[in-house]
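*Asks:* Got some structures for you, see below.
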Structure 1
Amino acid sequence: MTLAESALPSNAEAFQVKRTPRLDGGPVDEKRAEIRAYFLDTWDRYESLFCTLAREEAFFEKSIPLRHPLIFYVGHTATFYVNKLMLAKLLPERIDAQMESTFAVGVDEMSWDDLDEANYDWPSVDAVFDYRRKVREAVLHLIDSLPLQLPVNWKSDWWPIVMGIEHERIHLETSSVLIRQHRLDYVRPHPDWQPCRDHGAAPENTLVAVPGGEVRLGKPFDAPFYGWDNEYGYHRADVADFEASRYLVTNGEFLRFVEAGGYADDGVWSEEGMAWREFAEARHPSFWVDDGGWKLRLMTEVIAMPWNWPVEVNYHEAKAFCHWLARETGRPVRLPTEDEWQRLYDVAGLEDVPADRVAGANLHLDHWASSCPVDRFAHGGFFDVVGNVWQWTETPTYPFDGFDVHPLYDDFTTPTFDNQHNLIKGGSWISCGNETLRSARYAFRRHFFQHAGFRYVVSEAPATPPARVYETDKVLSEYAEFHYGDEWLGVPNYPRAIAALAMEAMGERPCRRALEIGCATGRSAFELARRFPQVTGVDFSARFIAQGVEMAERGSLRYAMVEEGELVAYRTRRLSDLGLQEVADRVQFWQADACNLKPQFTGYDLVLASNLIDRLYKPIQFLAQIPERVNPGGLLVIASPYTWLQEHTPREHWLGGFKKDGENYSTLDGLQDALGDHFRMLGQPRKVPFVIRETANKYQHSFTEVTVWERRA
């Protein structure tokens, strides 16, 4: 089923918002004209939205304390073009540096009470619209004159132009929410923004079975439509059977929760949800108006409550309703995951909105400037799988494998990889362009209000959270890159090199079990598993071990590397890319104290202790235990730069690096004295270089000394 409704009259007024263009082919002149028309359509539609403001004061008074006044959003989308085109070196100079500073950065609600109340010296409405006209002319000049080669991908000079258009389409929607939250006397109805007038009693909601199946998400970088960074990459999941509500939850169905005292029932609210509820003093949905009978606030007016329209709530309210319904029915009711919504999309047989027909959903402004009855648009055995309102999911947004950021907009998605932004799916009546595509992935803070509602599912399967977000701790990120990252300054990857050296030293000896002590994030342990069927990695740091476990269980690791200052680059490393996926199940990680290992860590043919002994609080105690860990004839490989520091090892416990009996006493001397009764050293010490990357321009280049010791029989 395509999202087309050919039975509807295709009149120009109902079908004037253009679709996001394909970027992969066609005659160049026609594609230039199509992008030009898409730009103008978006620009004009956006400006028409602000015609719903009744007077000038409405531009400067905040709709809600947590956001900028609307004048900011009038200017913001224009300055976005300039700032991105300047970064792309497509504009020779700024149009208005003051404007482009004032309107550059919006507000992400980092909490519901933390917006900085700094005073802004906003320019006049006329000045902002005059600035917009200048930007419009500059962008049109580029569209008309910039060389165009197809396909357009995110390395193309045309990408920031399409980025600016899609960015303005996002703000078309978010600004409409702010207008809806404005004082009623500050807004006025407008012929371009007419709501649906059809409403009545709510239909009874029922559950419909959805067979499980595989979902594959993410798109390649040569996909034919514009995309935001989080859409690219790859994700695969097997979804278990579940049931889903036929309809979105209506105002009528949600009324039962309100009348049952749901907003005062702490038992159905999460701790975070209760904190928001008390802060907001919420007793019913935000857009409900209690005026001697329930009414509903739309964008520019208040109407009698349309009980058969979808209720519009934030995640906390939707989650509380599901908990309440689960208690009422005794069934595992919850919000769908992103994967389950995608499975529902497949079962409904949907495809993206067509380019040449009216949408068969309340989507893309093809019908009304509001929600509509939930039983208006059937999609398979369901209604409103897409459109009407966005649908909250259980899934915090996360990056797909292969995620990368666009250099012109590196903070579009990455700040939301914090487990505090949940994905919304399906789009609303005002979602246009990229927002309407199945591949779209938008997320908002859980207390955020959008044109968003929900449907519920019943499933015994847990809503498993996605892979961990990007590691941003500086030390952990440096170690992740040290273990799984690139070659720097011509020095081979050290954890791989030291494991290879250890395996080479094993020669023809039995290779049954290996132990790496001080394994950090685990690369050497995985490398040893190429030859050893059982490898144990231990480290004192649970944070380091967690990265090794992440690699073993998920096969990938994500982290952010400092480039300079606050600028970072994002990396995804996979065991499969390192040729280690097949050996992951051979490795186990444990948190343990190297100076006090449990008896279970014994019977090894190889023990590797790399860059460890000069970080132990009592290295002689560690060495005294080692003989009982290594099988007779087995090897102990010790590598260390011998950088003894009091902060790690008290001076009296250093193995060497000092005068003894008036003579130099090296760490090698100390090792020979400590190990000589049970081990003999094979060959001579070897120097192995290693490099730790701190920033794009700062590296630690060091050497470690490697000694190999054979356990005496």
Structure 2
Amino acid sequence: MDKIVISDQLTQLIGDQRVVAGVFTTFNFEPDFFELDVIPLLLPKRVPFSSDDRVKTFQVREALRESGLQLEVFYDLPIFRQSAERSPEMEYLCHGVNSGNSAFHAKSIYLLLDECEDKPQRLLVAAGSNNLTRAGWWENIEAQHWEEIISGETSQIFIDGLRQDIDWLVEKRSLDADFALEKIRVFLAECRGAIAAEPVYYYGPGSIQDVFSFLDGVWGNSLENDQNWTLEIISPFFSEDPNNTLHKRFFELFDVESIRMLLPLDQAGTALCCQEYYLNIDKSDNICWARWRSDIGKALGMTSELFRRVHAKIYHFYNGRQAWAFVGSVNFSHKAFRDNVEAGFLVRLDKVEPLLESLAEHEIVEKFDPTTDSSATVAGHLESECLPELHLSYDWLNRQLKGRTTQNQQYEVNIKNAEGQTVISAWLLTGAECFCGQPVEALEDLLHQGSLVTVCGKNMATGEAYAEHKVLLQQTGWTHKPIDLPSLSPEQILEIYAGMSEERRQLLLMNAKVQLLVLSNRGGEMTFDQAETGHTQFFCEYAEIFHAFRMFRQRLQTALEKQDEVQLDYYLTGAGMDSLPALLERACDTAGENYNGVTAYLLILSIRDLYRDGCFSERGNVAAQLVYVEVLLTELKAGPAIRLEQEDPDKRTRFFAWFEDQFSKEYVAMTSVAEVIDEAS
């Protein structure tokens, strides 16, 4: 037991391996914390992130796209409906899980790491008490256990349990997609178990047993020959029933002789449970209230100057010979042990020693302030039963809105903007995937403000209206979402195309973002590097343009071979600050200070050649973009930006036709036989 935070442990486990896919399950979900403080831990460490959240969000969003890392988050839908204040600001998949009268309470992590020189491909799996929140990862006292899965070195039973988890999560998805879960699923499908591997006692969200049945099975198979167990229960929440006797199940099933139960206190020393339950436990046989052992409390950082809330869930069994701990998400309540979706590991400990010490008889508790365990009550979930389960998503790449509800249900859905105006009306959703054929321009304007949208409508079976409420509308295709981005000059974009290192590119983009904030008087004390504005004489040699596009084409071909469709679409038709559409906009801005008609002409021709290339011409949105390029080209040739020595209309037409024909041809440098003989002599 120590005061290491969850993020430190994660960083140590990943080491220098590249994370290729990650899946997180949580009860409470804070998207802003996940994006700014968790995702950076999973990305390649190239450029330090800014301390300004606006700049850091931009940096992480760019780095996430560049990395190809795929992430999915599963959270309790009813709880998120009640507490959501922020929505995602970058691309990963979010899935709200509605478990009816029980809670989706598992706190698990599945991270797939790519092989490197000295390490094979492996899957890291964690279960713990920590929600995907700032408090859960940095502030509370939490408990978490990690296991490593390597093909040929891991228990087959454990692998089978993980396969069951992933299959279960696939069924709970809000949106079907070939994403992180599929990568982990493929790894587990190809993973071979080892007969001699140590057993792993794992209880995952896909388990068909309840927690007591799981523990009873482990005891019956492995620990039944050992006796005289003492149990220590560490939980932040208890049953609201003052006469609750859940502890008796441990006496009945596991040969437990005595129980010590941590009494959680707040900073003022108030007991965080109801007084009636405290007294009930206090007068029961073979069970007593306890506190942390003094040395463990010190190791956890619990001093008079620092208060840390206990949120860990630990069931610590020990006797004179061995010690075991069930660590995970399971609170000390009937709901947690019987109904909720939970996760945890039963692990053997190296040290056989208590974590707690009993409260002395003279330690009288006088103040009580029971905290509510929202995972053990059904109030929030019953309230949500009156609301339809709606799973909506919008794809910016294809400009397509789709959604579904639960099986055998039909709902009419209206989506409103902040002013109460309807942007999508009377859209019928069923249990199958439904596409919306209505205009999406007003919806896109709404989605620029975030993914939390207001919906209302009616149940088609009963005709009854459901309450107006917020829904997280999943956004995908962020490469094509026009967001508040800084502008790069054509020179800077071509520098990137010519092969600028990724580290250098990220610094350039970050400085451009800071410049945007500073020039719009939103930068506070931030400053930007004036030297990063680009080379004013970059176009003095047009060969620079051709070199940049030659290198850029090679990069696109490499992305095509690697099936990196996100990068391809980003650069070909996306809304990014160094995409081809962005380059077109900058180069053809006739009001720009350094506008040059000849330069714009050469850039348009270079971009047109790329769009015409058979490798890229069939990709989504390329045809439409090519039409736009032809319009720009026609306007440029008809305007005054390019002047010829002889401004005869026929000669002008013939010149452009000849030049463009020659521009699109490939030339190979040849050496004549005579030149070779001359050089040899």
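*Asks:* So if we calculate Cα Rg over 2.2 N^0.38 Å, for residues 337-568 alone for every structure here (1, 2), which label has the highest result? Write out the running numbers ahead of the final one.
*Replies:* Values: 1: 1.36; 2: 1.58.
Top value of Cα Rg over 2.2 N^0.38 Å, for residues 337-568 alone goes to structure 2.
*Asks:* The value 0.35 for FRET efficiency 1/(1 + (r/R0)^6) of positions 321 and 401 (r between Cβ atoms, R0 = 30 Å, to 0.05) was derived from one model only; which of 1, 2 is it?
*Replies:* Values: 1: 0.35; 2: 0.00.
Value 0.35 for FRET efficiency 1/(1 + (r/R0)^6) of positions 321 and 401 (r between Cβ atoms, R0 = 30 Å, to 0.05) corresponds to 1 out of 1, 2.
*Asks:* Taking mean count of other Cβ atoms within 10 Å over residues 169-176 for each of 1, 2, which is largest?
*Replies:* Checked 1, 2; max of mean count of other Cβ atoms within 10 Å over residues 169-176 sits with 1.
*Asks:* One of 1, 2 was used to calculate Rg and Dmax of the Cα atoms in Å, for residues 65-144 alone, giving 15.3, 48; which?
*Replies:* Only one of 1, 2 returns 15.3, 48 for Rg and Dmax of the Cα atoms in Å, for residues 65-144 alone, namely 2.
*Asks:* Mean count of other Cβ atoms within 10 Å over residues 417-424 computed as 20.8: which structure among 1, 2?
*Replies:* Details: 1: 20.8; 2: 13.1.
Clearly, the read-out refers to 1.
*Asks:* Out of 1, 2, choose the structure whose coordinates give Cα extents along the principal axes in Å, for residues 33-208 alone equal to 51, 48, 36 when calculated.
*Replies:* Source structure: 2.
Computed from the coordinates by the stated procedures, all read-outs in this text should not be read as laboratory data. All values derive from a computational prediction rather than experimental measurement. Cβ atoms are built from the backbone, for glycine too; each structure is taken alone.
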